[in-house]
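Listed after this line are the structures, all set down as structure tokens.
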Structure 1
Amino acid sequence: MDTPVSAMSLDDRAADRPAAAGLTLTALPGLPMVGPGDDIAGLICTALSATGVDLRDGDILVIAQKIVSKAEDRVVRLADIVPSPAAARLAREIGRDARFVELVLSESEEVLRATDRAIIVANRHGVVLANAGIDQSNLGGGTDIDEQVLLLPVDPDASCRRLRAQLGERTGARVAVIINDSIGRAWRRGSVGLAIGAAGLPALLDLKGRPDLFGRPLVVSEQAIADELAAAASLVQGQADEGRPVVLVSGYRAVGEDLPARALVRAKDQDLFR
């Protein structure tokens, strides 16, 4: 099992606040390559059993989007795609495969910018990202591997709720589940882990009214808990050939109303950049 990554909070005294004293993130070893219809909850339980680790109430499992998409059979062959006139037109403008463009458009609610490098969209869940999260990495072998792409789960929040229920049934533990993906950010280079699905914890925590160090009430502060945990887990998972898609997070006390990852998406009327 990989060496845990630990971090200490400055203050863990208030029971009504989230805390991360002794936060531990551990990648689960031994998970096989996942394919359509595979039982992710069962694979996680097997990996936990092999390492002698039991899930406990309050634990959080961060699961890479890729294995969820594979288990939900979200692999698509480009040969099966017939581009729409809109996709064909955009593909000509930016010099991309019209079949790929068609998939991006079908997975999106708004195109924000399109170039020969990437199509920046708000996907069907409102997340702003490149190419609607569609990619071709780590899809396995095969003679037509260059013709295959992987889509995001249809409803990542629902996937998290389902996995959380399955894990609870098998272990008796009340855990939270986050699905994370590697996503780039405007004005900054590189990608970070981002929560595209969540269940069992407040993905977004409203801190308004709580005092700062000097007793002054916070006015607009909100904490993207699911994103912070997703990014931390991404450091342990890796983003290339590491093969560590599931991370167990222990020691974080999530306090607040259960909110899905969809709650992290800013409404358009509050967006200053669109």
Structure 2
Amino acid sequence: MVVVDDGSSDDTPDIVRSFAAEDPRIRLVEQENAGTAGARNRGFAEARGELISILDNDDLWLPRYLERVSAALAEAPFAGLCHTDAWILDDTTGRIHRKTAVEWAEPRPSVMEADRLRTELMRGNFILASSVTVTREAFDAAGPFNTSKTFRGSDDWDLWLRIAEAGFGAVRPPGVLAVYRERPDSVSRDHVLMMRSALAVATDALERDSSNPEEAEFAARQIAASSRQIELSTSRSPLAKARVWFRRRAGAVRRRLTRSRNWWAPPEPLAALFQRVDPDRWGTG
């Protein structure tokens, strides 16, 4: 386990050192703040294995995650990327949504060759970074995460596209093997930043390859929608600001209504996992 401390200002390094003192498989890497993409690149550079798994911030893996994704990649030699379904945890309320990440998204195949993977990714990013394991071969062929500020928030989506373009497919084993934590202070909540990064990813992908008409149409839709949202969100017009405010409020209400069916208590095997991770919050019973 490589832990990249990306210029934190808390006691993260000391906590990691205490674990590393007990387990030599844990290694701490400290660097000045370079952002998510820079931290991921450092972790990938430090990793020694043929398979590299990503686990961001406060997200979680369920027991057997590594075993299941390793087996899935071994059975799919064409794949350079394995991703899994995930439970969605609302960090504010501590509730788990009954629908998983895959159930919320548009249906997509669990096994995709490179061409199909790129096409599906041009529709939008459906792969959660903390559920991903990539092969060293695929990462080296695709190149590192893009550290440009214009890609911040969507640098993972950009890498998945380049992995597909390098000729590698993807596989998703059955079952839910990760937990994605929704937090009010996460980068994904910055609407303008996410639209700008989506615009950058779609534009860049289209410039690299526009030979597939279906993919080009998906990219054009992404570019048009992102550009329109950026224009509305950054406009100084009172009418535009009002439209954005009402649209976001309506979206928030809609999400709250559609996601109102949450588990009151974490379902198994999450209950035992949460108790181990944070016994003060989840209890020890």
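Here, each number is a calculation from the coordinates, and none is a lab measurement. What you see is a predicted model; the values in this text were computed from it and never measured. Cβ atoms are built from the backbone, for glycine too; each structure is taken alone.
Things to note:
- At a computed -7500 (helix-only ellipticity at 222 nm (-39500 (n - 2.57) for each DSSP H run of 4 or more, over all residues; to 500)), which of 1, 2: 1
- Relative contact order in percent (Cα under 8 Å, 6 or more apart) - highest-scoring structure of 1, 2: 1
- Taking Kirkwood radius over Cα pairs in Å, for residues 37-116 alone as the measure, the highest value among 1, 2 is held by 1.
- Test item: Cα Rg over 2.2 N^0.38 Å, for residues 69-220 alone calculated as 1.29, pick one of 1, 2: 1
- Which of 1, 2 leads on distance in nm of label points 7 Å out along Cα→Cβ at positions 181 and 197, largest value: 2
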